[in-house]
Structure 1
Amino acid sequence: MTRERITNIWVNYSKEIVFGLVLAVLTIACCYASRFIPVELYNNVITPSLNIANVAICLLGIVLLFTHHEGLRFRLVWAWTMALWGLCDLICVVLDLFFDIPLLTVGEDPLQRWPLVVCDFVGWLLVMYPTEALRPGWINTRRIIYTLLPLVGLILLEIILPIDLTPLIAFYPLFLVVYLSLHVRAYRVWCEQNYSSLENIDAQWIIRYILILISIGGVFFYMRLSVHPTRVFTEQLLLTFLFIYGTNHILFRRNPWANMSIEEIESEIANIEKHVAQSDEAEPDKAQSVLSAKNQAQIDKLEHWMTTSKPYLNPDLKRTDLQMVLTINRNYITSLLHEAYGCTFYQFVNRYRVEEAKHLIQANPTMSMNDVASSCGFSSRRQFYQVFTRETGLPPKEWFDAQTS
């Protein structure tokens, strides 16, 4: 991995890296501290309180999502996930408080086959929402069966064979998370091919979601090994946080797939996944070949429009807007930009924004960075700093200081 690529990863994902490190430290600290919770306090107060809190959070989330789903399937998937989880917690609360029947006895022994299977199924549910968000229409009967087959196979082998396979069963959610992670890059590339701003549609929130799932999976495996009665405390807290975090992002997330059919989405994502490995071998941000006369004419027309009309000042500029100038379909626009500049639509537009920002910073050195960002078409200060740093190698203020020194 080159130094430039490592720098780009840090610039684009620094907050997610810090988020993951902080989450890991807090998770480990919570697992350790929970061992000092008195068992009586945990069983009689903390567990019922956390279950009741989860029921309330799930109920509120369900109401919000069903009343504001706007026909978006990924919101409905998350609403049903919360409904099933809230129902499980409600049953636990009722059985424990009113009948003194704990549904799951913790402590004394490691988690065995059927409690593990129940937890694995919950993990499967938690992966369905982000998968649907990354790949609309992905969830169907065939794929549901395929993703559940490994778990079913492990259970059957554990029953038939005279060996303990519960550690492998405990690792099943990790398999799901890895499978989910494979979709993230294709989604990010697709967004960059279609939008000049990734505000509320970027892949960062999915990365943070995956990091939370990994933490939950780690605690889940710890529960398989530990026999301490309070071993589920950390997982309960993480799940509560996951539901709050997930519901908040779902409600305010834009739908990047608007006006596209499931078939079009599947075709574009499949094409990206097919060629994404080849793009790694190509040199970034450089033209890949000599343009034909026809393509050069299209590029000249595009550059003239960008410099005279400055459409990049519109933060909502999309790839389809280029069809007002270039009488070609949107897929050909993607190929044209890659052939001419070796970049995506997002990178192409933001290069113009960075140049505009350079002129603005030099002409108005006292201007705030927020005003510079909004004046140049960036949708947020964060996007401005990320793009500017990636293009110039320096944050805006440091770049200006270097120019004036």
Structure 2
Amino acid sequence: MTKEYLKSRSSFLAVLALALPLATVVSMPTGAAASDVKSIRVLDYYNDSPDREIYGDMLNACADTLGVTVNREVVPGNTLIAKILQQGASRTLPDLLMIDNPDLQQIASTGALVPLTDLGLSGDGYLPQVIAASTYEGKLYGLQPITNTIALFYNVDVLKEAGVTPPTTWAELRDAAKKLTTGKRYGLAFSAPANYEGTWQFLPFMWSNGGDEKNLATPEVAGAIQFWVDLVTDGSVSRSVLNWAQSDVNDQFRKGNAAMMVNGPWQIPVLNSDPSLHYAVVSIPTPEAGGKSIAPLGGETWAVPNTGNEATEQIAAKMIACLNSDANQVKLGVLRQTVPTKTSAAVLDEYLKQAPSMKTFAEMVQTARARTAELGNDWPEAATAIYTAVQLALTGEASPTDALKQVQQ
């Protein structure tokens, strides 16, 4: 995401708050029964392969069981909010909507969504932090079949040759990164651009060190930033991380230019395409031994727009239930290198049986946090402040403490 997109996104959501309630007032219930519905309109941003096809097949399969067809519109991720705004203003909202989970609360606050509990769905049996991300003012507005997070990937051959064991603490991570840095190869790579990816990658370090987004100007947050600064300053991490997206980090790791990286499971297909690359994954190290590694929850949630058409709203709710069935959670998790959000031991056991390489991510998801857990729809402001402070510190424009004071103001 670019700075320009983030600014426009805030503007879009501000306008949504005005535009969408109007759309819901003028759209009256049709009175038709769900059995009269023949098709359902779906909007999502899975516009790249294989996700486009994976979700297309599953949406169609769910629709078949309900006797309807899917009219699906797929847009790039950075245009979804704009599309929702345009459709809300023209009273053409879709019947079923996919939303990035940290955006749900802001969209729900505009009145654009129907509480799923009003449509017979509940969050029972799901990870509580996942449900929290899809809840606004005590009401559930979305259900998320799969989630993801980030962890530490390492090159097995490189660490073995250097006599380095996978690090579990910050001290071990810094020592390992320094020892593994040689020639054109850096010991560690992460993504620290001035956008939400930079915040996403920093959160495990901030949260695991006791930092909190409700008050950023604290020694705990400053200490986490200082840890990153020290890694860059001693040459263990490239200064290019200031501009690297997570895909760039993955490229550096895959090409042997980084011995370790912070990244997510969506990179696994690319890594697996190189049979000569032997890698493994562990939890992101914590400040002290025995600490709790806390990573952010990713993934998208499915919601029902407030169109005023009760019949299509009922069908949309049934589509969400289908997408979230035990079997479909496992199937999506395996196909997309993501983790089911249900807490059922049977679901998790079946998932790990089919996707054993996802064990670390499945473990980290259990203690992960929703980005909107504390600030709700004010989260984007904090996310912007966090990546801004990290950028100021990594570029040397301010110390971590001073950078946090600046953004706090």
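Quick note: the coordinates plus some simple rules give every number you see, no bench work behind them. This one's a predicted model, so the numbers in the text were calculated from it and none came from an experiment. Cβ atoms are built from the backbone, for glycine too; each structure is taken alone.
Could you figure out which one of 1, 2 the value 23, 49, 24, 4 for P(r) over Cα pairs in 20 Å bins from 0, in percent was computed from?
Derived from 1, not from the others.
Supply the structure label, taken from 1, 2, corresponding to helix-only ellipticity at 222 nm (-39500 (n - 2.57) for each DSSP H run of 4 or more, over all residues; to 500) with the calculated value -14000.
2
Which one of 1, 2 has FRET efficiency 1/(1 + (r/R0)^6) of positions 77 and 325 (r between Cβ atoms, R0 = 25 Å, to 0.05), as calculated from the coordinates, equal to 0.05?
The value was obtained from structure 1.
26 is what came out when relative contact order in percent (Cα under 8 Å, 6 or more apart) was calculated for one structure; which of 1, 2 is it?
That value comes from structure 2.
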